[in-house]
1. Please state which of the structures P, Q yields 4, 17, 26, 26, 16, 7, 2, 1, 1, 0 when P(r) over Cα pairs in 10 Å bins from 0, in percent is computed from it.
2. Going by Cα Rg over 2.2 N^0.38 Å, for residues 148-227 alone, which of structures P, Q comes out largest?
3. If helix-only ellipticity at 222 nm (-39500 (n - 2.57) for each DSSP H run of 4 or more, over all residues; to 500) is calculated from each of P, Q, which structure is the one that comes out at -12500?
4. As an exercise: relative contact order in percent (Cα under 8 Å, 6 or more apart), calculated from one structure in P, Q, equals 21. Which structure is it?
5. Taking distance in nm of label points 7 Å out along Cα→Cβ at positions 20 and 236 as the criterion, which structure among P, Q has the greatest value?
6. Which structure, out of P, Q, was distance in nm of label points 7 Å out along Cα→Cβ at positions 172 and 308 derived from, given a value of 5.4?
Structure P
Amino acid sequence: MLLATVLSAPVAAAPQSVDHIVAVVNDAVITQYELNTQVQRITAQLARNTPTPPPRRALEKQVLERMITEKSLLQTAEATNIRIDNAALNRALTRLASQNNMDLPDFKAALEKEGQDYAAFREQVRNEMTITRLREREVDAKIIVTESELDNFLANPSLNMDHQTEYNLAHILILAPEGATPEKLRELQDKAAKALAELNGGANFAQVSAIYSDAQNAMQGGTLGWRPEAKLPSLFASAVKSLAAGETTPVLRSANGFHILRVIDKRGKDVNTVVKQTLARHILIKINEIVTDQDAQKRLAELRDRIANGAEFDRLAKVHSDDGSASKGGDLGWLSPGETVPEFERAMNSLKPGELSEPVRSAFGWHLIQVMERRDKDVTQERKRMDARRAIMERKSDEAFDDWVRQTRDRAYVEYRLEE
């Protein structure tokens, strides 16, 4: 009787789907809710740079592509035991707050006042830190600059670092999959040409970047910041050399895809030959299949306690350090700015002579750092070689990272379920 009543009763309107899957990436999914959250965040961000937001549908598709790429990178990080713990995340958020002249509670309140979900923002920062650490390990740590490369660089008068023009650039990248068919390449080239036509027609660069670009900074307006000519990929350096501020390159082709650059501004470079050098030593514990992040950090914390209680740093370095400097008691010699990775340099610069750091994470593993002495030194020739090495590394890093991201994305299984 009850069954008959139910069957004969008027059919209620079907409930609206609260959420559904819009893409499958390997063994993970992206939901409509996640996509909506990202689109909302990016729309608010773009509103600061462009008065007219991009069309919702175009932005949604581009954001989904970026989320797919990000998901594949985060899966690679997880599979290789790269994780950002809450303590490291809180330190990064505190730095962000400080850069905005706020403490963390005020920063959180300001974000929420703008309509941003703080928990989602927090996880996005964690994701960005994870990808940065992945890049450091998979790309930056594997870049080698040979002495012959340095000699050739320094012998090229057009790359004289003392008289370099610096460029503030914005960039749009249309990635080309590895092994793309001629038809696919033409489709991507047409996409790049369409983006360029919109720019030449007066469209806002940040808006066009958000709709078209596959670069990691596409949703931040595509800006690359100030870079000297020598640190730009040769393709970019050649293309912007004759451009004035505000001008845009034609579509450029590289192994990774198609590029468009705009010169926001350009300037001459001031050269300072006297630098502050630091005499430092360290103990390095590398991360591998056996030694986890937590293991390495704990070991260094124990070594730090032993040194603080009278143990000799150099003896412990010889026994425990995984670095080539171990045989010298961890001694790194006199270091100039830029000779170490940013995390190491920041920690080292914060120390007074004789002071021990807390365990510091970098692309190479975990470090315990001690500053021995500091001095000012005229390093004209050393600086030229150091600047050249850094320029070559940065150029190689940018090109290698774009290529590595493309390969990682190409290897991922992706199934689209976004409704048209």
Structure Q
Amino acid sequence: MRCGLLGEKLGHSYSPAIHARLADYEYALYEKSPAELADFLLRGGWDGLNVTIPYKKAVMPYCAELSDAARSCGSVNTLLRLPDGGIRGENTDACGFAWLLRSLGFDPAGKKAVILGSGGAAGTVRAVLEERGAGEIVTLSRRGGKDYGDLSPYADARLVVNATPAGMFPHNGAQAAPLAAFPDCEAVADLIYNPARTALLMEAESRGLPCANGLGMLVAQAKRSAELFSGERIADAEITRIEKALACEMRNIILVGMPGCGKSTVGALLAAALGRAFFESDALIEREAALTIPELFRREGEDAFRARETAVLAELGKLSGAVIATGGGCVTRGENYPLLRQNGVIVWLQRPLGELPREGRPISLATDPGELYARRRPLYERFADLAVSNDGPPEETVRRIVEKLNG
């Protein structure tokens, strides 16, 4: 069976990795321009397709049959070649969003919902919410109708769903609307999955709200597509298993800690052990400035160095699946937290103060280690998802990190 993903510009897609875990059919990426679309659909050598931007509506006129979900959503994301050569259009995104709602533990029945965006994904979200008995459903869009100008009429929304590309890689940090505009919100869904935590989701986390990105939806809709392609039932437990595996592969592992605690050594060993790329923020700063860290401090001062550091972390934080060693003082700037947090798990590497080298470290040389640690400890605690002691061989520290990450 010949299956794949159809789109105009696909770049890096996780769909092949997902489908490889679901079934054993061929799954390819088909990048087609609008001029190529008709010929590929009618005469291309495929049996089943997933469809992504910008063709979820464009493929509908070529479908001899449409499922009820495709009709209600007004878009198609799965195509099946019929025995007579015709095409059937399905919408498995509806299954995906229904799964996302269940994973949030949120029942939309009778509750007001706000959908950010008016594209094909927004139509699917609306259809699922209507099917589940949601109360008023408001769609906000820059394309007309209700826009983002005055959000006060929607402050009582209980669910907020981002169905726009705002905040998607490489435009990390952007938001279609601030969550603060919806003080009564009870749950947040963002259909973006790269980065894992958009600014909207981090705002939801800070308020303690149930929230989820779009990775689970992506896997759930792929599971339903795979069932349609293969004609075989796949257990729902596979969605959770695959989502967890992909999330682990995609997340960065970020090391923070006192100067000299071993972040560079441990980071390089950890990256090698996991087969990941390794990046060291201080080394990148030195390369860009063509100066050493001590020289930068002498010539530009600490504030200028910290600005350089934040710029480097902004780019490193957009990566996926990397190991990143940061400078000891990166936690002193609060704006660095979302940059690191958006795609990563932050590990606080700890080492006895008496074992911390000070040579070549301007802040360490100028400040008593105990005093420096007393100032920074609450900052490391705020940034870190977990702490690991580096009080022995670095290989043992790597083992501890991997054990905690897998625990």
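1. Working through the options, I get structure P.
2. The maximum falls on structure P.
3. Of the options listed, only Q reproduces it.
4. The structure behind it is P.
5. P
6. P
Each value in this text was obtained by applying a stated rule to the coordinates, not by laboratory testing. Computed from a predicted structure; not experimentally measured. Cβ atoms are built from the backbone, for glycine too; each structure is taken alone.
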